[in-house]
1. Ranked on distance in nm of label points 7 Å out along Cα→Cβ at positions 178 and 402, which label among I, II comes first with the largest value?
2. From which structure (I, II) was distance in nm of label points 7 Å out along Cα→Cβ at positions 82 and 434 calculated, if the value obtained is 3.6?
3. Between structures I, II, where is mean count of other Cβ atoms within 10 Å over residues 26-33 highest?
4. Given that distance in nm of label points 7 Å out along Cα→Cβ at positions 10 and 194, derived from a single structure, equals 1.0, which label among I, II identifies that structure?
5. Any idea which of I, II comes out highest on mean count of other Cβ atoms within 10 Å over residues 346-353?
6. For volume of the Cα convex hull per residue in Å³, which of the structures I, II scores highest?
7. Matching task: 80, 41, 31 is the computed value of Cα extents along the principal axes in Å, for residues 250-441 alone. Pick the structure from I, II.
8. For distance in nm of label points 7 Å out along Cα→Cβ at positions 154 and 410, which structure out of I, II has the highest calculated value?
Structure I
Amino acid sequence: MAVKSKGLGADGVAAPNSTGIKVIIVGMGLGGLAAAIECTRKGHTVLAIDQQKELKPIGDSIAVPSNAANVVRKWANGAVDERLSKVVTYCEIMEMHNSKGELIINSNLGGYSGGKGKGHGYPAHRGDLAMAFYDHAKDLGVEFMLGHRVLEYFEDENEAGVVIDGQKITADCVIGADGIHSKARGAITGTNPAPHSSGYAMYRAWFDADEVAADPETRWIMEGSHINDISKLYFSTDLHLMLGTAKRGKEIFWMCTHKDTYDVAESWSFPGKLEDMLEYIKDWPITPKLEKVFRKTPKDRLIDFKLLWRDALKTWVSPHGRMMLIGDAAHAILPTSGQGAGQAIEDAATLAVCLELGGKGNIQQALRATQALRYDRASLMQRIGIETRDAWHKTDWEAVAKDARILEMPRPKWIFGHDCQQYAYDEYDKAVEALNSGVAYKACNVPSEGENHRQLDFLDE
């Protein structure tokens, strides 16, 4: 069948259920919710499944960078963007300090900072983002099956499906968006390598700022936050710590990435103990000042979880081509990339476009083209996360003295200025041609081999 061209376009929205394509999506994190929304917007019929009986506003700090926010900004004619503008962190600068508390450099957060318009992102509480996505998906008429665990995945040349409570449910394709601990991964790819520790774990906390603001010894972190939120990063060998405000000073968040001392077979997330965290920074000269803030953390708002890693998958698509992984299920990304949520949303939007362009008669082609368009880009984001972590944990201070910018989060146009939807429309035919001819697709949404991929050339517009 001939490949379609052009399609609805990056901003186009199809009539509901107009393509005749039925998509089952398993896992309702940000990536799964985005896939449900984007597939619905492109005219596909979606069944969204999650094992949780109720989707709740859980989690803590996460960022949807501008490359993904540009997708979200189109939803409901800007109404979702308007809702999120009330809960994002408005912070344009991250102050980077050594363990003495000495300022090394002010790092521009262009591409992450909250605000309206192209070039801004949604740094926010994960729960606020998830609820906004979920509510919009319901408004679009997405069918949800909550509180159901998928027991089996199956496919043949003509359809794919899942088994829930002994019942077979079929569709044109099944998308596994169930995160790093994906149950879909083994069923879809035939391999499910056990997770192993990245060598690090992270304490995370998020809580109301009232007590911090009321205490003269801690309110220093609040200064000016009613106008622009505060973000401070401190680091030394094998450890970095971020502390800041959110929602213009209404809330406090902090994160501490440290060497992992527990076996990978143990629980990957458990309540954190503040005294254990403080032990990691006991020798920092700045600790007495920071500790006063940390001690305001409610006991039930601190967790310690492993930063796990899975070896890269050779494929995200099943043998018959009717099932596919997206997001962390396909390509787990460390928080230091700043792109975990962003890449999941790019996956989702690209998938919806490829299904539209391929049509109901070319589902396998559409899923394989989605992987071709996304694989190299997501893989490079994984690499960037490791590079940034190592820059902070294994700092070359002589090099920093010459140019402190090497410590900054990379801020390149090729990441933050990317339009994944337009790219899918522009490149779909090329990806299909490569697949049909048996040659590797040449991605142009990443820098060329040998080109600097950590530029600082993207700024808010």
Structure II
Amino acid sequence: MDYRTVGLKVGLEIHQQLATHKLFCDDASVLVDAPGGERFRRRLRPTQSELGEVDAAAIEEARRRLTFVYETTPNSCLVEADEEPPHPPNPEALDIALEIALLLDAKPVNEVDFMRKIVIDGSNTAGFQRSALVALDGQLAVNGKRIGVPTILLEEDAARKLGEAENEVVYRLDRLGIPLVEIATAPDIATPDEAREVALAFGSLLRATRKVMRGIGTIREDLNVSILGGARIEIKGVQDLRMIATFVEKEVERQRMLLETAAELGKRGVRSVPSDLRNVTSAFGRTESKVVRAAVTKGGVVLGCSLPGFAGLLKGKLGPELAAHARIAGVAGIFHSDELPGYGISREETEAVRAAWGLGDRDAFVLVAEAEGKARAAFDEMRPRAIAALSGVPPETREPRPDGTTAYSRPLPGKARMYPETDVPPVRVTTDRLRKIREHLPEKPEVTIARLAREFGIHEQQARQLVQEG
């Protein structure tokens, strides 16, 4: 594929754990595998930004109505539990972040001011993450190309998710508060392979400091991907750098599919999505579907909505997108007409549903078998996504899967999730502090590669491999 033709743009956000104690207390930055700590529960709710706005991502998380269970560890204290104010920021963590900024030729700020970033998915007991801008306008040369680095931040890592059951998510507090440096690149990356190369180059530079953690989960990448006519999609939390190119490739394919789907809906004259729901439980009186039978036995119903003009555009295309939005309401799955008959639903039952709406060959429908309130909530989540399909690609955050595909996670967060941190005092970045850091800057990876090749008489590619592997 010619990625220039499709207008591919990729930016990275690199999150690297720093090899020092936690950011706002003296607890050790280690993961604890042994269970057995105390547990406590929280419910989190969205709050307003300093301008009185509420972030769309926070609102959606609140609609999930989840309870969060937190498991303490020997390296967690009242700070992680949000029962004690944060201690002053770890000065060593700030020095490491400033060192990384200088290696990237960035301009450190005069004063580090922490902000609160509203996050109510349970990954932080307080309902927000503390984050501070450290430097601006950096750059890194990768294969002769300048990759811009608009911002470098210092922030705290999130709690570690252990598992999820119905309406309840369990987190462990060992990872919460570990200092992270966040490096955001400009959307200067033009191909999937280049995205991987850029990520490897940043990883080599970070390891050159000898002050960052190593191992699975210690560095995570967020990929921001867009194409012409599409939208910015954030793929959050990619841990395997070898998979970066695959994630970008598959996201390009997904966005092209959504644009083609929108064009096809336009050709079919589809301009709107009906809002009315219909109870079609009576059509399934003798159904062989275990899912439908189980729902009805528990007092549930089969609700449906019609999607005129959507036939053939759900299976493998819009169907998974709609199902992901239904899960926000706690619904495990949906049925849609592109996959019926099937899943125990007969041809006669399928035709009975079609007849109830008077649907034609080009029309589709979606069914949910659940308690009525939950089923209606699922359609409330799905309908906006069906409407968005008429326009193409909605901007959103997606979570990575092991096969390189992604699943809907939440809307893209924005400025409405930020407000000032009032418990952490500002930290002045003095000229003397920067001078001391500059005096001990390590070699940049490119300098090390050239030196190894020269001193040991090895090929540059071999030297590069040695540096990349640390």
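1. On the way: I: 5.0; II: 2.1.
Biggest value here belongs to I.
2. Numbers: I: 4.1; II: 3.6.
Structure II accounts for this read-out.
3. Working: I: 27.4; II: 15.2.
Structure I gives the largest value of mean count of other Cβ atoms within 10 Å over residues 26-33 among I, II.
4. Numbers: I: 4.5; II: 1.0.
Structure of origin is II.
5. On the way: I: 30.2; II: 16.1.
Between I, II, the highest calculated value is found for I.
6. On the way: I: 138; II: 167.
Looking at the calculated values, the largest one is II.
7. Working: I: 63, 42, 35; II: 80, 41, 31.
Going through each structure in turn, the value belongs to II.
8. On the way: I: 4.4; II: 2.6.
Going through I, II one by one, distance in nm of label points 7 Å out along Cα→Cβ at positions 154 and 410 peaks for structure I.
Every number here is computed from the coordinates shown, using simple stated rules; none is lab data. This one's a predicted model, so the numbers in the text were calculated from it and none came from an experiment. Cβ atoms are built from the backbone, for glycine too; each structure is taken alone.
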